[in-house]
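In the part that follows, the structures are each spelled out as structure tokens.
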Structure 1
Amino acid sequence: MELAHIVIIAFTAGVIILFILDLFTERNLKSQIVSLGAMGTFVGILLGLQDFNVDELE
């Protein structure tokens, strides 16, 4: 399994766990869910552009 897949699974699991905790506890975790989602977005962009090479464009 590639690093990108592991990172995607980890961020998705984190968001799901926080969502479930938010539903079944009295804690308000909505801002943490949004923050983790935003961080996951930027990490995904970083992983996607990691091997990007402008010299190989057609």
Structure 2
Amino acid sequence: LVCEIAYTPSAPGGQPTSFRKFFKFQVLKPLDIKTKLYNAESNEVYVEAQIQNLT
């Protein structure tokens, strides 16, 4: 997980500032993603994606 904060102080001449914080933890496949491809007659390809939350 990455959290990023960006802000500009309201004081005159305040410079934009940002920082990032990284949080590492074990994740055991929280999402299941299934995809299907469909070929259309007009040389187009359609993608169907099913996303399931496993948590």
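The numbers here are math on the coordinates, done by the rules we state, and not lab data. Since the model is a prediction, treat every value here as computed from it, not as a measurement. Cβ atoms are built from the backbone, for glycine too; each structure is taken alone.
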For this session: Could you figure out which one of 1, 2 the value 27 for relative contact order in percent (Cα under 8 Å, 6 or more apart) was computed from?
Result: 2
Exercise. Upon calculation of P(r) over Cα pairs in 5 Å bins from 0, in percent from the atomic coordinates, which of the structures 1, 2 produces 4, 17, 21, 18, 13, 10, 7, 4, 3, 2, 1?
Worked result: 1
Exercise. Ranked by distance in nm of label points 7 Å out along Cα→Cβ at positions 5 and 21, which of 1, 2 sits at the highest value?
Worked result: 1
Seminar exercise, completed: Calculated from one of 1, 2, FRET efficiency 1/(1 + (r/R0)^6) of positions 13 and 45 (r between Cβ atoms, R0 = 35 Å, to 0.05) reads 0.10, and the structure in question is 2
Problem set entry | For helix-only ellipticity at 222 nm (-39500 (n - 2.57) for each DSSP H run of 4 or more, over all residues; to 500) computed as -25000, the structure of 1, 2 it came from | 1
